[in-house]
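See the structures that follow.
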Structure I
Amino acid sequence: MELEEHEDKDLFLSMDNLLEILGNQTRRIILSKLAKVPLGASELAGSFGKKISRQAIHSQLKMLSDYGIIESFGEDPRNIKYRIKSNLSLRIDITPDYYNIYYNVAKVEEARENLELKDTGYHMDYQKITTPDKKLRFLGEKMKDIEQDIRDLEVKRYNLLHNKECFIVELKNIIRDQYEDDLRTKEQPNLEKEIFYTLFYNPIKYFKRINIDKLLDDMFFSEMGPIRRDQHKVSIRHLLRDLSNLMDFLREDEDDWFFDI
C-alpha cells in the first residue's frame, strides 16, 4: 500500500475534494471546455442543450470557483466569463499488489508571463518562420512530437510499473515463506506486514529515516486526534522493533527509526 501526495503544506485543495470534483462528468466537461476558451454560464448551458439546466450550471461553476479551480472575470455583469485558475495533476495506480495516488494542485499566478516560447528551445527556429500558416504548421508538428514523446513515456512507465509489481510479488513470496509466522500479532495479525509493505513500496519516501507520522498517515488515510495518534505511535514503534529483530535493515537509534536498503 502506498499513498504518495504532494509534500507542499500550502495545498488549497485536498485529494478527497479533488476526486469529488473530477468524479462528476458535468464538471469534467466544463473544465474541458474552459481549458480551450473562456465561456459564460449561458454559453456553457447552451452547449449541454436541455440535459442540464442553467441553474445547475451556475451551481457547478460556483463549486469550481469556491475551490479556486476556476475564476470569473469581466466588468459587465451580463457578460461574465470563466477561465481555469489552477494547475491540477492526478495520477492513480491500483493493481492487486500496488496502490498509489499522486496529486498536485497549484494556483496559477500570472501564468501567461511565466510561459514563454524561448523556454522550449525552439524560439530561434520559430523566429525564422515568416507566415502565419507556416507558424501554425510548425507549432502543430511540435505538439504532435510532444504527444508522441508522452505516449512513449507512458509505455515506459507501464513497463516500470509491471517490473515493480513483479518485485512486489516476489517480496510477498519471501515474507510468506520465511516470516509469516513471526509477523502474526494477536490483536491485528497483518499489521506488521502492512507496516513492512508500506515502507518497502515507497523506499524513496522512507529511505534512511522513518517518519512515524507519515507512516501513520499512509497506513490509515485519515487525520487522527493527538491522543489516538500517540497511541498508534506507541504500537507502531513496538511493531517496528519486532520487524527489526527479523530484518537487519530496520534499526532504531535514539528514538529515530531508519530503513536502510
Structure II
Amino acid sequence: MKIGIRAHDIGKFSTADLGVRIVDSQINIIQLVLNKALLDYEMPLDQEKAKTIAISLSKSDVEIAMLGAYFNPIHSDQAKLHRGIENFKNHLKYAQIFGTKYVGTETGSYNDDQWTFNPLNKSEKAYQGVLKVFKQLTDFSESTTSYVAIEGAYNHVISTPEKLLQLINDLKSERVKIIVDIYNFLSIDNHFNHVKIFDQCLELFSDKIVIFHLKDYIVKDNKLIQVALGDGLMNYPYIIKKIEEKCPNAYLILEGITGIDIKRSLNFIKNLL
C-alpha cells in the first residue's frame, strides 16, 4: 500500500524547495493543498501554475495522491462560497496535470470559518445546501477526468457514515469518491466505538474509498487529543489489516502529524503492513 502525508504538515516552502523537503521526510507521496504548502502560490489556479508546480515536484519523484481544495459549502458569506466553488472546479480541471484524479473537501458548518459544531448542521436546510453545492461539483467533474472526494466529520453537516451514504445516493453520480477519517467521526461520546464506525465505513463505501486519513488520539480533560500513530487508542493492527483486505489500492495519508512524530508514525504503519 502507498503511504503519504499532507504536504503542509511537513511545512510551507517555495515551489522549488517543496519536493526536496518532502523527500527529506522519507515520504514521496502527498496530499497537496496548494495555498497551505507553497509560499509562492497565489489563487486562482490555472494551467501554467499547475504545470510549474507539477514539474517541480516531479523532479523529486513526488506523487500527489489528492489535491485538497477544502471550503465550506454552507458558508454564510456568498462571495466566499462562490470563490470556494470556483477554486474547487479549477482543481478538478487541472488535477490531471498533477497526476491525480482526486480533489477533496469536507462538508462544512454553519459556524463559517470555525468549522465547529453547530446544532443547525443537523438540519434539513444544511443538508440540502450541501447537496446543492456537491451536485454542482459532480456535474462539473463530468467535463474532466477528475473525481470529487468527500470527507465526513462529526461536527460538520455530513456527520456520520449513514449521512454520507445518503449524500452519495442523492447525488447519483459516478464521480464521487470517499475520504475516510475515522478520527473525524469521533466524539467524547462515541470514540469507544471507533472500530465499529470504521467497519461501517468499509461496509458502506469500500468500493469508493480512495484515501484513508490516519490519526491517533488519547482522552485528556474529557477531550480527544491527537497524538502520534501508535501512541493512542486507535486499534491500528485491526484497522490496517482490514484496509489491506478491503481497499488495497487506497492511499494511507498521515494527517496532523508533524516534526519528529512523522518518522515514528511512518515506521509504526510500515511495521503493520
Structure III
Amino acid sequence: MEIDSATLFATLGHAKRLEVFRLLVRRYPDAVPAGEIASALELKASTLSVYLNALQHVNLIHQNREGTTLRYRVNLEQISQMGNDLVKDCCQGRVDLCFRDSPDAKERRRVLFLCSANSARSLMAEQILNDRAKGGLRAASAGTRPAMCAHQTALDVLRQKGHEVTNLQPELMADVVAKSSYDFVFSLCDQAANEPPLSFLGCPIMSHWGLPDPVKTAGSADEERQAFLRVYDRLEHKIERFIDVTQSKQTRMELQRAVDEIARL
C-alpha cells in the first residue's frame, strides 16, 4: 500500500511518536525491544503501544517477534521514499535546501565514538583507530555520563596490544562536541544511543555499533579480562573495515550503507 507523504509527515508530527521514531533511527540496525523503548523514553507500555502501532500503520517501522519479545526497527525504504518526496515536492528538487555541510569523502576525517561512561569501549575504539589510522583519520571519544576515570582492565588490554594509554580519560559528550565538528559519529552502547542526541556541527554520518559492556562481566578477573579482549577484537575488526571503506567509498550514501554494514560485524 502506497502511503502519501502528507500522511507520513502527519504521523511524525506528534511529539512523542517522533521521539520513538528518532530513538529507533539512532539504534539502527538494531531491532529494539518494546520494553527498552518504554524505559528509555519513560513511557507506559500501553501508551508506547499506541505510538508504535501508528508508526507501523504507515510502514515507518517493522515489528518482529523473538519468543515473547516484540522488537522494532525502522524501515529504511519508507524513510528514503519520504526523504525523496520532501526534496522533489516540498523543496522542488533543491537538494541544497535539505542537505548542507556534506563534504566529499576525502574530506571526512574526524570520528567520534560515544558510550555512556566513556571508560572502556569508546576509549578502546578511539585508541585503536588513532593507532591504525590512514589518510589523516583522527578519533575522539566521549560519554553522556562519563566515569571519573578509565576502566583499569580496558587500559591493561590496550597496553597488552601495544597501545599508548597515558592520555586516555573519560570526557563529557557536550564538552567534546563543543570543541570540534565530526564527520562520523558511532555509538557503541545502547544506553548512549537511547538518549536524545546533541546537535552536531555539520552533518556527520552516524551509526550504532552496539557492543556488550565488558564492565558488567560477572565472574573472575580472568573472565572479565577475556570479555574485554573479545570487545577489543570486535572493535579492531570493525575499525579496520571502516578504514578500508573510507579509502574506497566516495559518496555519502555509499559510506552510510558501509558503516551500517559494519555495525552488524
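Taken together, the values in this text are just the output of simple stated rules run on the coordinates, not laboratory data. If you're wondering where the values come from, they're calculated on a predicted model, not measured in any experiment. Cβ atoms are built from the backbone, for glycine too; each structure is taken alone.
Could you tell me which structure in I, II, III was used to calculate mean projected area of the Cα convex hull in nm² as 13.4?
II
Using helix-only ellipticity at 222 nm (-39500 (n - 2.57) for each DSSP H run of 4 or more, over all residues; to 500) as the calculated read-out, with -16500 as its value, let me know the right label among I, II, III. If you can, show how the numbers build up before the last one.
On the way: I: -16500; II: -12500; III: -14500.
Corresponding structure: I.
Where is volume of the Cα convex hull per residue in Å³, for residues 128-183 alone largest, in which of I, II, III?
III
Comparing distance in nm of label points 7 Å out along Cα→Cβ at positions 120 and 176 across structures I, II, III, which is largest?
Going through I, II, III one by one, distance in nm of label points 7 Å out along Cα→Cβ at positions 120 and 176 is largest in I.
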